Structure formats: structure tokens, C-alpha cells
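Structures incoming, each one as C-alpha cells.
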Structure I
């Protein structure tokens with residue numbers, strides 16, 4: 001799959017030929033979190049993202065009822081090109097599906113937000129192994145005790161992704177990811193997970209646990225799942241998100257999102 005273009009991968013996803021998390025796919029291209037909600041709440045949700053840019057960096061907002069992300073992936077279909085969607089009503093999960101076309105009405109507004117998968121390719125290129133890719137797992141994600149700035153009716157604790165990094169490579173990982181401010185940027189915390197209110201790294205709130213070896217440090221980055229948690233906090237009649245780790249793959253080269 002890594003030899004295919006983002007458009008070719010999206011076509012396979014649309015055809016039901018890829019149903020797994022997307023970490024490691026199209027590694028040179030940006031992946032995105034997805035939140036879809038009614039236009040009545042779009043401004044307030046955009047305001048929440050603007051107030052919390054590190055966990056919720058906006059890549060594109062589609063017009064109401066539009067399903068083609070013309071800025072990030074022309075020709076794509078936001079209704080079918082994610083491996084797995086979650087459909088929510090009043091904060092409760094009602095369906096997991098690979099196709100939300102029947103649910104997508106003319107007043108639905110789609111938000112694409114930056115994802116830390118985008119800097120994993122840069123980490124690997126800099127000689128920093130990425131454990132979830134090495135183990136073929138989804139990245140580990142955790143709710144923290146840090147609260148985002150609310151924008152009524154949306155609120156959320158900060159959600160973070162964790163990657164264990166060899167002690168001697170932590171500084172390099174911070175420098176590499178710091179170039180990618182539009183896809184979460186540098187870590188928000190390094191080391192002791194209890195400082196974030198995380199009791200057990202073996203029990204992530206989202207994704208899969210990964211092995212942590214001797215002489216490694218857990219490193220935590222702001223995570224776009226924060227946007228999904230915020231969307232659900234409002235108890236909307238209908239909200240659609242990607243399933244954690246099952247991202248939308250854009251046509252944007254990761255290097256276009258880097259600075260310096």
C-alpha cells in the first residue's frame with residue numbers, strides 16, 4: 001500500500017479493500033481527523049478548534065452539504081474514503097460503518113484536522129523508531145487531566161498520543177516534531193504519565209497498548225481525538241467522526257506542513 005498514491009489508497013478504502021488503521025499508509029502525506037456535524041453548530045465548533053490549535057489544528061472546513069475536500073484531496077469523497085466511521089447521537093455511539101452516505105445530509109459540515117501520523121514519517125527519517133508502526137498497531141491515546149478552552153456547547157479534556165522513545169533520542173524527537181505545528185507540533189509532555197493523570201499506559205482510552213522497553217521514555221503529543229471528544233460533549237442529535245486511528249489520507253505532502 002505504501003507504493004500507492006493517496007488517491008489510489010482512498011480508492012481501495014472506498015472499495016472496502018482496506019479496513020484497518022491508517023498509521024504508516026502513504027507516509028509522505030498528511031492524514032486528518034474528521035468531525036462532521038450540523039451547520040447550526042459549525043461556528044462554535046470552529047471556535048473551539050481555534051481556541052485549542054495544538055490538539056485541533058484545522059486543515060479544511062467544507063461547505064454545508066459538500067462531500068469533496070477540494071483543498072486537501074480534490075476528487076475524494078468524505079463519505080466513503082475513511083476506513084471506519086463512528087456515528088453518534090446525543091453522545092452515544094449508534095453505529096460503526098465504512099460508508100456514511102445515508103447519514104450525510106445537506107446541512108452537514110465536515111472538519112478535517114491535522115493528525116500526528118503526519119510526523120511519524122519524519123521521525124522515522126530522522127532515525128527515531130515509531131513503536132506502533134513497528135508492532136503493526138494503532139497508536140496509544142489517553143484522556144488527560146488538562147482541560148481545553150471551551151466554546152459552548154463544546155468542551156473536552158486534552159487527549160494525547162504516546163510513543164515510547166529511546167532516552168538518547170527524546171531531544172531529537174522533540175526537535176523533529178516541533179517543525180510540524182499544523183499537525184500537533186512538539187510534545188506536550190515528556191516522562192511521568194501520572195503528571196497528566198494517566199494511571200496505566202497499558203490501558204489506553206483509544207487505540208492499542210504498545211511495548212515500552214528499558215531505557216525508553218513515554219513521550220506525549222496533543223491528539224486530534226480531542227476534537228471528537230469535544231464534538232460528543234455537546235450531545236448533538238447527530239455527529240460523525242472517524243474511528244480512532246482510521247484517518248482520512250490527504251494529498252498534502254507532510255513537508256508542506258513543516259516549518260524551518
Structure II
């Protein structure tokens with residue numbers, strides 16, 4: 001579980017401030033609710049030898065892995081995503097994987113960086129959460145200052161090369177009326193997971209206990225509410241654990257890269 005150990009959220013009111021705070025080591029927790037209006041992204045970094053297969057994996061699984069941008073090999077900057085953006089230092093926390101095993105959770109990955117690495121930025125549901133809140137649909141983990149709960153499911157992703165495994169989902173409890181409205185709102189954001197993939201019984205998608213998320217923080221489902229599940233950009237981490245590539249880097253769940261892109265640019269009519 002990531003704990004926010006940093007200055008108050010008002011210190012990180014825009015994308016550049018969040019990135020600089022992470023770069024200085026002042027922001028080491030989750031980024032939910034920070035930099036309103038700016039697109040946040042999941043990060044996957046792989047050797048160039050794996051990049052084509054992972055690109056095909058994202059194309060075949062656009063719900064959990066909607067691609068926002070891809071870097072050039074060895075280049076830690078992605079100018080289209082942000083001015084002065086450096087994927088090696090501008091996230092609050094990372095995960096380093098070797099042979100499918102988690103070996104480090106640093107706040108900076110410069111010492112791990114190589115000239116053959118390719119960075120993939122994948123859309124994040126934090127974008128549509130802003131739209132939900134603006135329409136009066138409650139987002140409980142934001143209200144409590146926590147990270148969204150995430151669960152591995154029994155829903156299989158479509159494989160590509162060595163990449164295969166279960167879809168990861170986020171969960172937000174809602175009333176029936178809120179769930180209907182949430183479907184309408186999030187359907188307008190296909191670049192950040194779009195509409196839910198499941199509503200209701202968690203056991204139907206292989207989730208045994210909502211009080212024990214695989215990532216993030218638990219949130220209560222109150223009487224009269226139903227759990228609503230969206231595909232999640234943490235899915236590649238479950239897939240990497242199953243595929244066992246020799247080396248990979250991801251964001252720590254909830255600790256996103258905040259870009260200079262605007263949320264409203266991702267909305268479709």
C-alpha cells in the first residue's frame with residue numbers, strides 16, 4: 001500500500017509541480033486527486049526486443065492498456081506528453097522487475113536505465129474520476145484521501161508474444177443511479193479505459209474479497225450500493241509477472257506520471 005508522505009496536495013496543483021515534486025523526492029505516494037485537469041499515465045518500460053510484442057498486446061487489449069504515448073528507445077523524454085518530462089525521475093515511485101519478480105521499488109530509476117529501453121504511457125482512470133466528480137458521482141477513495149482499490153480477476157487478456165495474463169480492475173462503489181450515470185460518463189473516455197467491464201457480483205470475475213485488494217486501499221461498499229469495476233492500467237504488472245521478461249520497470253500502483261496533456265482532450269462526443 002502506498003502512503004502519501006509528502007507536502008499537502010495544494011502544493012501539487014499542476015502537472016509540472018507534481019513531476020518536480022517527484023523528481024526532488026518530496027512526493028513519494030499516490031497521485032490520486034493531484035493536478036486536476038491533467039492526464040495521468042501508467043508506465044511500462046521494456047527492452048526494445050519486447051517492445052513490438054507489448055505494443056501488439058496493448059492493441060489487442062485496449063480496455064486495460066489504452067496507449068497514450070511511446071518513447072524512442074533509450075530516450076527517457078516524451079516531448080508530446082510533457083515539457084521537461086523525464087520518465088526516470090518524474091513518478092513518485094517505481095517497480096523494477098527481473099525475470100518476472102519484483103526486486104526494487106525506488107523513487108528514481110536512473111541507475112536502472114539502459115539505452116535499449118522503451119517507455120509506454122498507458123491511460124489511467126484518474127482522468128475520468130475528475131469527470132465523475134464534476135457530475136456529482138461520488139468517488140469514495142478520493143473522499144477518504146486513499147488510493148483506488150485494484151484487483152486481479154479471472155478475465156483473461158488476449159495474448160501477444162510472451163505477454164498474457166489476467167486483467168486487473170479498479171472498483172468504485174455506487175448506487176444504482178450513480179452506476180448508470182458513471183457508464184454514460186466514462187464511455188466518453190475510451191483513452192482512459194472507457195465504460196466499466198463488470199458491475200455487481202465480484203465472484204463472477206474471480207474476486208474473492210473486496211476488503212483485500214491486490215493493490216491500493218480497500219473502500220467500504222455501503223448497504224444499497226453495488227461495486228462497479230473498470231479495466232486498470234496495472235494489468236501489465238500482472239502480465240509481466242506471468243511473462244517473466246528478463247527486465248522491466250513499471251510505476252508503483254497509484255503513483256502515476258502526470259503529463260501536460262489535458263483531460264478534456266481525451267473526451268469524445
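Where a number appears in this text, it was derived from the coordinates with a stated rule and is not lab data. Being a predicted model, the structure only gives us computed values, none of them experimental. Cβ atoms are built from the backbone, for glycine too; each structure is taken alone.
Comparing distance in nm of label points 7 Å out along Cα→Cβ at positions 42 and 162 across structures I, II, which is largest?
Evaluating distance in nm of label points 7 Å out along Cα→Cβ at positions 42 and 162 on every structure, the highest lands on I.
When distance in nm of label points 7 Å out along Cα→Cβ at positions 130 and 242 is computed for each of I, II, which one produces 1.2?
Derived from I, not from the others.
So distance in nm of label points 7 Å out along Cα→Cβ at positions 18 and 234, computed for just one structure, reads 3.0; which one of I, II is that?
I
One of I, II was used to compute distance in nm of label points 7 Å out along Cα→Cβ at positions 154 and 250, and the result was 1.6. Which label is that?
I
Taking 3.1 as the value of distance in nm of label points 7 Å out along Cα→Cβ at positions 58 and 146 derived from one of the structures shown (I, II), identify that structure.
II
Looking at FRET efficiency 1/(1 + (r/R0)^6) of positions 26 and 50 (r between Cβ atoms, R0 = 25 Å, to 0.05), point out which structure of I, II has the largest value.
I
Out of I, II, choose the structure whose coordinates give FRET efficiency 1/(1 + (r/R0)^6) of positions 90 and 122 (r between Cβ atoms, R0 = 25 Å, to 0.05) equal to 0.05 when calculated.
I
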